[in-house]
Structure P
Amino acid sequence: MTGFLDANDEPGVHAPSLYAATATTGLRLHPLDHEIAADVAIVGGGFAGLSAAYHLANAGFDVALIDAHRIGWGASGRNGGQLAAVPRKEIDWYERVLGVDDARKIFALALEANALVRALIERHAISCDLHDGILEPNHRRSYDAETERYVDKLRNTYKAEHIEYVPPAKLPEYLRAEGYHGGLMNWRAAQLHPLNFALGLAIAAQDAGARLFPMTRATAIDIENDAVAVETPVGAVRAKSLVLAVNGYHDGVQRKYADRVMPINNFIIATEPLGDRAKEVIPGDVAVADSRFAINYFRLSRDGRMVFGGGENASAHFPRDLSAFVRKRMLKVFPTLEDARVDYAWGGTLGISQTRAPVFQRLGPNALAIGGWSGSGVHMATLGGKIAAETLQGQLESFDLLARVPTPLFPGGMRFRGPILRLAMAWYRLLDRI
């Protein structure tokens, strides 16, 4: 399955998003045009690759990072802007597949990931509109009892006092929308401007000494016991170690990784500023991610726009009319926004694993792959880059723990797994509507 890098976007140009329109500047970078040597080659200029570059450069490594487009061009620069503070997969699942002790470590890593993002923003004065609170409302009343049980478990067993159950009667204090009941509120989770965070992290990595090369595509990756060669159309990076951090935009460049990470597309719109109406729809000014399999996620931008994400496909191509595609979903939740103008509409490709747990994989003795963030990339990709950097310095505990988490191959091979996934997605979308 290839083509996601080129199917929907103009080469080297950020998606036509609200984020691109309000992005900070400060990076002056040039493509790689000759062969270079480095201690570590990093492929991918999103949160994971930039975090790895930042932490390795600060540890004294000579780092060369390449990206096929611009830094922050992929999912890191166009996502929903939600900074989670829990694992993407529910902790009950981790207890079943790893045991309680390792599940506790996984939960602690998710909190560490959230804290890392916050620390980087503060340390480097990254202006990215960080704002606390994510609400997870149930689109079915029957989910409320299970949500209350799960919150009790997280608070009592995992000491997550920042998480609380929101009963249906209290939900309107935070959200006034159609079709929701009770929910979970996470006050350590937050929202931010993802592209500005990525660009701020890139500047911090560059200041630490990392070399960043946009518009430099990896065409082949050769891994030997003590050397790595990342080939590009006009040069190469020859290094002792590799971090592959491409998430869903892998285009099959490394088969061992690609077999476990499926690209899928998701779509977002941003309305005109809503003025006083903003407080009428999300009075709690929190970000929201609902309980659907194909989730709706939304929040208010700092200038009062509704930023609404929803709908997905597993094709390489986006729908022709992105605005209409997402607006239809928004109006089911917020029918009062019928007359709100849509100013921005964009899509992007993320990487999912079959279990929705992240992929931490060894491609060779000094070659690591991290990705498959499955929608948890703001916090887990940032931590993943740090963990990859630590692993290349001999600190193996966190990487080895995450590498034990099951992330099986997608069925059907590279040829048939796309159609199989589309059938599965259609089935779950049907269940969402029942």
Structure Q
Amino acid sequence: MNRIAALLPVVLALCTSPLHAQVLEQWSQWRGPCFNGSADAANLPTSWSTTENVVWATPLPGPGAATPSVAGDRIFLTAFSAEDSMLLAIAVDRQSGKVLWQRPNGPGRESRQRGYENMFAECSPAADSGLGVACFMFGNGRLAGYDFDGNELWARDLAAEFGELKMDWGYASSPLLWGGRLFVQVIRTGESYVLAVEPKTGETIWRHIREDEARSESEQAYTSPVPFVNGDRREILILGADCLTSHDPATGKELWRWSGLNPRQARNYRAITNTLVGSDGFIYVTEPQNNALHALLVKGDEVTEVWTLDRPTPDVMTPLLYKDRLYVSDGKRRRKMVCLQPATGERLWESELDTHTFIRASATAGDDKIYLIDAEGFCVVLEAGDAYKVIATSELDSYPCRSNIVIDNNQLLIRTADRLYCIGSQSAETDAQP
């Protein structure tokens, strides 16, 4: 049995437990080992600069929004090379920061305007050290698998196979590697679908056409597939085109549907903020454009809305679930964050975030700390808990910063527009010496 498949029920139980016990998986794909933006860690750094607490800093050939994925002794990420307008799959040595290989994956595109950059290097890779494969999806429709030495195992052009990825702002959904299968969603204008492929060969296992009644830009989604354990049943959740659907990972069959994502039937309700799975059957989904967040309780095929948050809510930032607390931020406007009790929606605190500009990256948590980075590389570290407290701020001064901060052991991986930083406090490094 695949290592991720064997551990996932335990990992999900640990990640959503108030005890937040030790989790063994690395940050190997979008939103980390718990799929909720958190990781078990200790002795994480609280402040840094381009020189302070920098273990290594690796120059990158160009920007990209993909969150780095850590598997074994490798870090995988994507970039858009402005020099030749090429999309790149990149592998970096985890210990030294040395670029081990980079592979071209077809043409990207120049950014359209500040705050809305999408150069087709937006999707976070998904990697598995047990399988020895790293899978990359790009906004030009290319889906590819590489071994850890950079050998291309397979590649597909989904746009050529199934039609253009029609998205007003460019495709940006990250693949999900779970239970020995790779899941890719294409929720677009026209016929949308969910695809399951064999990660070592790229062969199709199934392709499910996802029907919807959305119109215009509301047909499109920038969300990513999310795993959900529903009692004894495993499911894949897909959010977008005015609804949340659940699918059988073995066949793609739709198991249930919640259609409350667009109550006013707006035509510009493209979904960006990802689904968040909590404990005891709770699922959190957000309407687009800073509208309501819905707390749903799922038991079998029955979906009940338990509570709703009207403000502050995100348009881009996926909420964070950490130690039985739900953290939600709007990311723009007044950049407010609220801390909630996840079962009831009770507000524990609410405050404005003192960042320099808007935030695209979702929050990360570990070691009782919450990490946020704005689009210019200004970082805020908060104390996790029932009161708002800023621990420290730091500045990397690089635009655009859109990748989530990654936790790996007692260090942070921070991807800016031009560099990948490994940040570790000096005291933690000293304590780790034999």
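Nothing in this text is a laboratory measurement; each read-out follows from the coordinates by a stated rule. Keep in mind the model is a prediction, meaning the values are calculated, not measured. Cβ atoms are built from the backbone, for glycine too; each structure is taken alone.
19.0 is what came out when Kirkwood radius over Cα pairs in Å, for residues 36-283 alone was calculated for one structure; which of P, Q is it?
Working: P: 20.4; Q: 19.0.
The read-out was computed on structure Q.
Of the structures P, Q, report the one carrying the highest value of relative contact order in percent (Cα under 8 Å, 6 or more apart).
Numbers: P: 24; Q: 15.
Max of relative contact order in percent (Cα under 8 Å, 6 or more apart): P.
Here helix-only ellipticity at 222 nm (-39500 (n - 2.57) for each DSSP H run of 4 or more, over all residues; to 500) was calculated and came to -10000; which of the structures P, Q was it taken from?
The read-out comes from structure P.
Output the label of whichever structure in P, Q has the greatest value of FRET efficiency 1/(1 + (r/R0)^6) of positions 108 and 260 (r between Cβ atoms, R0 = 25 Å, to 0.05).
Numbers: P: 0.55; Q: 0.10.
Answer by largest value of FRET efficiency 1/(1 + (r/R0)^6) of positions 108 and 260 (r between Cβ atoms, R0 = 25 Å, to 0.05): P.
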